[in-house]
Structure I
Amino acid sequence: MSLTPSTMLHLGTRAPDFSLPDPQGRLVSLRDFRQAPALLVAFLCNHCPYVIHIRAALAAFAREYQPQGLAMVGINANDAARYPADRPESMADEIRLAGYTFPYLYDETQAVAKAYRAACTPDFFLFDRARTLVYRGQFDDSRPGKPVPVTGRDLRAAVDALLVQAPVPAQQVPSMGCNIKWKPGNEPDYF
């Protein structure tokens, strides 16, 4: 397991467009969330120990915040040919196992991950109503093997502020996790 930090995309960046399939082949696009006052884009995968470590708390976080107006979408950009646990069929199982209530999409070409400058799983990007980036960073400071409870404290603080139109905390700590499994020859130039 290779520990990789988020690239910390520049605050104020507009949300890159996407239109990606869920495991059943239904397309979900950025515009599908246009009515939501806030949008969280999370780069996830099925097998990463860092995602597995937070997935129950992330699913609970979604169930808590979606009724308050937070739209969420998970995106898996891993090379499923080299990492078969991340195939779309396995993503359907992961949705059920984790209890995700948000769309979990497959970025087969990895173009969306590159547009967001995603680097690791999990990697979180929070956008306001205008789809301007206001937070990118960790869920919290818990990690596998670290005796710190998974609370989502950092992301919660950002979402809580955004939903009441208060300033999002300026102190933002990079997310850390497994590197996105890029297809050979498709590695991004931002490392």
Structure II
Amino acid sequence: MMWLRKILLQTLESLQRRLPPSAQVAAVFSFVLFLAAGYSIYSFFFNLPSSLYYFNTFEIISVFSYIMFFDLFESLLVTAVLAAVSAFLPGKWFREGFVYKAVLVTLALAAGSILLQNAMLMNNVPPLRQVAEGVLILALVCAVLILLFQKILILQKTFVNIIERFEIFAYIYIPLGVIGSIIVLIRNLFQWQR
């Protein structure tokens, strides 16, 4: 039993060494949360005038709470996946320069999902070949930008400095996400008891 514990501890220590530093993970999380919550809040307030005709105040607060809960959960999940990818890939590929690499990947994924969402909203579901071409183009653009940032250090440092400034939004969006989670939990508990 002792040998199992020793192996487990060694594995955890090895994995912890391979993960990016927590300050870099926090910077990426703040940016991902800013993207997710910022886009959702913009969409929510864009649709709010028409929602006022169909929903009461409690229902609107509930919708906003679900949005904030999902954005917090989604941001945690995306950041965890990016950190896990960093842990399993060789250090030079993703761990070194984790902030700018993870943010560029996130921007590429966000751009692709927004383009796909807009196409689907217009009832224009693109064929699989077109989606594959779009993914390939986004991956290529992302790879070129990562290489460019690796070669031009001043560009990399400036970009990372800008990304670190997004941490201020975490002080707004995390409490909104936690409050939204509490409201969602209470709302679902009351519906479950009925």
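Starting from the value 0.00: which structure in I, II was FRET efficiency 1/(1 + (r/R0)^6) of positions 2 and 66 (r between Cβ atoms, R0 = 25 Å, to 0.05) calculated from? This figure was derived from II.
Can you say which of I, II returns -7000 when helix-only ellipticity at 222 nm (-39500 (n - 2.57) for each DSSP H run of 4 or more, over all residues; to 500) is computed? Here the read-out was taken from I. With FRET efficiency 1/(1 + (r/R0)^6) of positions 106 and 170 (r between Cβ atoms, R0 = 25 Å, to 0.05) computed per structure, which member of I, II shows the largest figure? Greatest value across I, II: structure II. Looking at structures I, II, which one was relative contact order in percent (Cα under 8 Å, 6 or more apart) calculated from, given that it came out as 32? Only one of I, II returns 32 for relative contact order in percent (Cα under 8 Å, 6 or more apart), namely I. When Cα Rg over 2.2 N^0.38 Å is calculated for each of I, II, the greatest value falls to II. If distance in nm of label points 7 Å out along Cα→Cβ at positions 26 and 130 is computed to be 3.2, which of I, II is the source? Only structure I yields this read-out.
Values in this text are rule-based calculations from the coordinates and carry no lab data. Since this is a predicted model, take the numbers as computed values, not measurements. Cβ atoms are built from the backbone, for glycine too; each structure is taken alone.
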